[in-house]
Structure 1
């Protein structure tokens, strides 16, 4: 590690102003991705702006048909929150299966989305549930947020303050995880609402994406059999030492079926 300045503002606006004043600074939430890259000198910010003490970003609330989670809320708190478990059990369940206990106690939803790791779990929930990412200056629809590998619609000095999740009739996530990293080799989040079904896939491609073939099939028949009847193309999917593109394509409808089983069990 090397010398850097560390600041811990108590307001989101103050955090953004501090970072804007130093273009080489970085926001720090759970540090699950940033700190390892700093140790390897792949990132060398001159200052870290810790946002985990900003009270407005550490709140969870359920109001009407929306679950709102502050950007600095860690995965463990989402998983354990009784209101989230009742209103959107599929989201609480996803949070409770991210990484291991140490990761869940430190990692935050805002940090996960801002980093947009291709195999992260939360992006699939945001995209499938058609959530809204709230920042210090605007609201970004899920379909407009994820742009590519480690790439989002965020500006360099933009801070995720909260995420708003609409409720769903049924929703759940299932993943086939890498046994070493616990990241999703393939992960599928299925969400059924009155206006149709959305299915988002993580881990299978350079960025999270919606599986339109599954959405079409499940909008007609929300069943395990319907999910598993879909054939996904391997074109554009990851092909690496962990799994071939063909294998990942095979896993997507299988995991979609398992997600439906999980959703029906809540």
Structure 2
């Protein structure tokens, strides 16, 4: 895969900005709109921001870690970047569409790369009905919240909520409760990628809930529908030795 023009974008913190200034000088960078590929410098949070921001451009993104975890990033190295890009392996990340309706009658739409999560807004536990492909699967979940995660996001918030890690390419989503009180032993479910899931918020006037697609939040929702996005999935590039399939496999064997 050969790229003739490169855009370089960076997070605002010092390490990322220092790397940005050096790479721009070394590789004669152009604006993202004119580039064949976008190089993102930062951590996983900045990578998500970059994917969302440049999704309409349909350009592949190669991340280099100038943050902390860097699960979606490659190792930072300012040498032979063009060769690394040419030898990189593309991975398509499947997105989720979130459609939420608020108590005020408004409808909001957002896209998620990692997960869609529902979270209680007050000290009162949320009460949520779960409907999957028009079938009621749970009449009432009493909890702090619940989320649907993609495979790419399964090692993020989903993992911290004791959800399963999902290898890329399996065509599955993780439905994971957050601090479930009733039913107490319910640990969630694995769903086919094309599942349409609707959450209905019970007693929403007393127990308000917000819905979050990655970092887009809608407060005081009464229903949230999550489905596979019909848009073109973004392409993320990885060094052959740092591909996310291997990282996800390793993550399942960590102590």
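Quick check on the output: 6.0 is distance in nm of label points 7 Å out along Cα→Cβ at positions 6 and 206, derived from one of 1, 2. Which one produced it? The read-out was computed on structure 2. Thinking of 1, 2, which structure, once relative contact order in percent (Cα under 8 Å, 6 or more apart) is computed, gives back 21? Structure 2 accounts for this read-out.
Computing FRET efficiency 1/(1 + (r/R0)^6) of positions 14 and 198 (r between Cβ atoms, R0 = 35 Å, to 0.05) across structures 1, 2 gives 0.20 for structure 2. Identify the structure, out of 1, 2, from whose coordinates mean count of other Cβ atoms within 10 Å over residues 222-229 was calculated to give 17.0. Computed on structure 1. Source structure of the calculated read-out (percent of Cα pairs over 20 Å apart, for residues 126-229 alone, 45) within 1, 2: 1.
Looking across 1, 2, the calculation of Cα extents along the principal axes in Å, for residues 38-157 alone that yields 56, 27, 26 traces back to 2. Here mean count of other Cβ atoms within 10 Å over residues 102-109 was calculated and came to 12.1; which of the structures 1, 2 was it taken from? Structure 2 accounts for this read-out. In this comparison of 1, 2, the computed figure 24.4 for mean count of other Cβ atoms within 10 Å over residues 70-77 is attributed to 1.
Which structure, out of 1, 2, was helix-only ellipticity at 222 nm (-39500 (n - 2.57) for each DSSP H run of 4 or more, over all residues; to 500) calculated from, if the result is -9500? Label of the originating structure: 1.
Taken together, the values in this text are just the output of simple stated rules run on the coordinates, not laboratory data. Note that the structure is a prediction, hence the values are computed from the model and not measured. Cβ atoms are built from the backbone, for glycine too; each structure is taken alone.
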